[in-house]
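Below, each structure is written out as structure tokens.
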Structure 1
Amino acid sequence: MEQEVSAVRTRGVSGAVLKWFAIITMLMDHFGAAFLEGMFSARGYRWGTGIFSYNFCIAMRIIGRLAFPVFCFLLIEGLVHTRSRWKYLLRLAVFALLSDVPFDRAFFQSWFTLKHQNVFFTLMLGLAACAAWDWLTQGNDPACPPVRGLAAILVAAAAVLGAEWIHSDYGALGVVLILVMYLLREKPYARDLLGIGVLCLMFLMGHSHWIEVFGALSFPLFHLYNGQRGRQPKYFFYVFYPAHLLLLYGLLVLVR
């Protein structure tokens with residue numbers, strides 16, 4: 001019987017597999033957005049063929065849409081299982097700042113710009129909103145005083161508006177997606193339905209490109225998750241994010 005239970009738990013995919021999937025699709029997205037679009041649009045080059053064609057670039061961007069919902073899912077798993085939510089939040093904040101210059105160099109060829117902020121800011125605000133919601137509502141305790149519930153809503157709204165104010169990746173709706181996925185984490189089908197609805201809103205409200213709706217294709221992956229963390233270097237993604245942006249910027253410099 002114990003062997004059968006163990007087999008059930010190890011079926012599907014681990015958090016490590018999901019993270020690698022998100023990292024690879026994100027890299028493909030940024031190759032299209034930072035390198036290809038940067039090379040052809042910013043420098044006035046004409047689209048060619050193969051990997052230098054516009055259609056190839058769009059394909060990379062479409063594949064990349066699957067990354068953000070997966071990172072949101074993993075963020076929530078991390079929040080649920082972390083030993084210290086404060087350290088988790090601090091780690092995101094530190095790497096949001098460390099990734100600022102690489103992000104600006106890769107996407108805007110600038111040392112500093114307020115036009116757009118990297119995805120770590122969105123994840124940080126989403127994490128803060130979810131953690132504050134839990135603390136203020138005492139884990140959705142029915143006996144929680146109404147004033148604390150109101151405070152939780154106000155904190156969540158502040159995080160949503162903050163993301164839009166600083167122009168972080170995915171903006172206000174990015175934080176909304178994290179909140180929806182967190183609050184409905186024990187109701188997976190409702191989570192999927194509303195989460196996909198948020199992705200559609202990103203396009204319908206003019207917040208993002210039409211390809212954003214392809215992020216819906218990542219939601220079936222969450223049903224394959226086996227609840228296991230899997231083997232993964234603890235800080236790999238944190239370092240990989242600014243490192244791969246610097247690499248893409250370096251490629252842009254080489255083709256000048």
Structure 2
Amino acid sequence: MQKKEFLYEGKAKRVYRTDDPACYIVEYKDTTTAFDGLKKEDLVNKGVLNNSIASLFFAMLHNEGIPTHFVKKLSEREMLVRALQIIPIEVIVRNVAAGSLAKRLGLTEGTPLNSTVLELNLKNDALHDPMLNQYHVQTLGLASAQELARMEELSLRTNELLQSYLKKRQIILVDFKLEFGRFKGEILLGDEISPDTCRFWDAGSGEKLDKDRFRRDLGGVTDAYAEVLRRLLEVK
């Protein structure tokens with residue numbers, strides 16, 4: 001697969017066309033951002049870790065029947081993915097009160113939720129990713145009712161699979177962000193699943209193993225990411 005012209009650059013990844021119009025190459029960067037890019041730093045090998053972690057998660061989900069954009073890992077920083085038409089909606093899946101949810105609802109961080117909470121946000125940095133509901137999605141023409149229902153169905157199933165997978169590795173899946181896109185008439189899971197897009201806590205100590213270490217100036221960001229990768233590789 002030949003890498004061709006540069007297509008797009010996000011906060012943590014670059015996307016390139018390939019000689020196959022149905023596939024892109026995603027390159028993971030070391031850049032780490034928070035608070036809509038106001039806080040930014042390059043962390044050595046963070047992109048390498050996230051590429052490996054996301055590849056493992058996508059492979060597991062594929063084996064469990066979740067349709068994703070992932071094709072294969074190409075190198076330490078690159079993966080081959082299907083060329084999705086991205087739907088500009090972030091689906092936030094929450095199992096434990098943390099971050100903005102804890103603040104909005106007045107819950108103590110770490111409180112287990114009585115049931116899984118799904119939230120929708122518009123992917124728009126200029127508007128600071130505002131929350132949406134199904135009526136906003138409809139009036140903005142972002143996705144059909146059937147597409148939104150499929151995204152929610154896949155999000156809940158992905159949550160079940162990830163929770164079970166991570167429990168064996170002594171990691172609590174607190175919450176995480178998913179993105180989806182269209183590919184040949186089907187809704188596929190896209191973007192990435194990594195400590196950049198998830199909250200992972202150690203099941204014993206509660207230690208944060210995710211980007212909150214960067215957001216909250218806790219230090220040891222890449223060490224935490226490396227620990228997640230170690231556990232994913234160690235437990236089969």
Structure 3
Amino acid sequence: MEWSDQGIVLSVRGHGETAAIVSLMSRERGRHLGLVHGGQGRRMRGILQPGNLLDVRWRARLSEHLGSYSCELTRAYSGGVFDDALKLHAMSAALGLVDAALPEREPHGPLFERLTQLLGDLQGEDWQAGYVRFEIDLLRELGFGLDLSCCAATGTTEDLAFVSPVTGRAVSRPAAQPYRARLLPLPSFLIEATSGAGEFATGLALTAHFLERHVLAPHGGAMPAARVRLAQGFARLDAAVRRPGSKSTD
């Protein structure tokens with residue numbers, strides 16, 4: 001059995017004295033594990049950094065076997081975030097969620113493209129709102145998409161301000177008044193063309209609810225530690241934006 005593909009390194013763990021078991025998000029075959037001989041060596045450690053894009057060849061005697069990878073580096077996305085703690089948390093959170101959420105060997109081509117786009121965005125400055133949208137796309141790819149197009153109660157597309165924690169549908173501000181305390185706030189940047197500054201943590205709280213309810217908890221999983229740190233970082237970022245006299249939008 002043999003195939004070649006591109007893959008993004010999700011996680012790496014040592015195996016024996018020198019080898020490593022690598023979890024990749026591949027373009028054609030979804031999340032797929034394989035053994036890399038010499039994966040703990042100095043040269044391969046640089047290639048197998050989480051977030052890097054690789055050209056890989058997988059071989060095994062039978063399709064159900066773990067198999068082994070041979071890898072060549074295509075793009076070192078990881079190198080562009082090491083000097084920025086918040087970007088590093090975002091990259092680690094996205095990779096950790098994909099690694100935890102996807103069943104092995106199930107194709108998810110659109111999610112591979114979306115993850116690649118996010119890694120590219122993290123090389124720049126305006127990536128925060130895009131990260132929240134990535135988690136919404138992850139939910140959609142797994143069959144738990146949010147419907148933010150119109151109010152679930154009235155059908156209006158105006159003044160959408162909340163989301164039902166049960167159905168994942170938007171609710172307008174007037175329709176939400178009788179049970180507002182039970183709804184999740186909907187940040188405006190998810191439905192309007194705004195930067196999202198000051199609302200990033202609100203967006204993460206929204207996606208966290210559905211990720212935990214539908215994706216992680218049913219399988220006994222927990223939110224990745226990097227995702228928790230990202231939420232804390234976004235909360236500090238939002239507070240700085242809202243602080244009187246503050247000019248920061250990063």
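Quick note: the coordinates plus some simple rules give every number you see, no bench work behind them. Keep in mind the model is a prediction, meaning the values are calculated, not measured. Cβ atoms are built from the backbone, for glycine too; each structure is taken alone.
Identify the structure, out of 1, 2, 3, from whose coordinates log10 I(q)/I(0) by the Debye sum over Cα atoms at q = 0.08, 0.15, 0.17 Å⁻¹ was calculated to give -0.34, -1.13, -1.42.
1
Compute mean count of other Cβ atoms within 10 Å over residues 67-74 for each of 1, 2, 3 and report the one that scores greatest.
1
Assign the value 14, 40, 36, 10, 0, calculated as P(r) over Cα pairs in 10 Å bins from 0, in percent, for residues 99-178 alone, to the correct structure from 1, 2, 3.
Comparing all candidates, it corresponds to 2.
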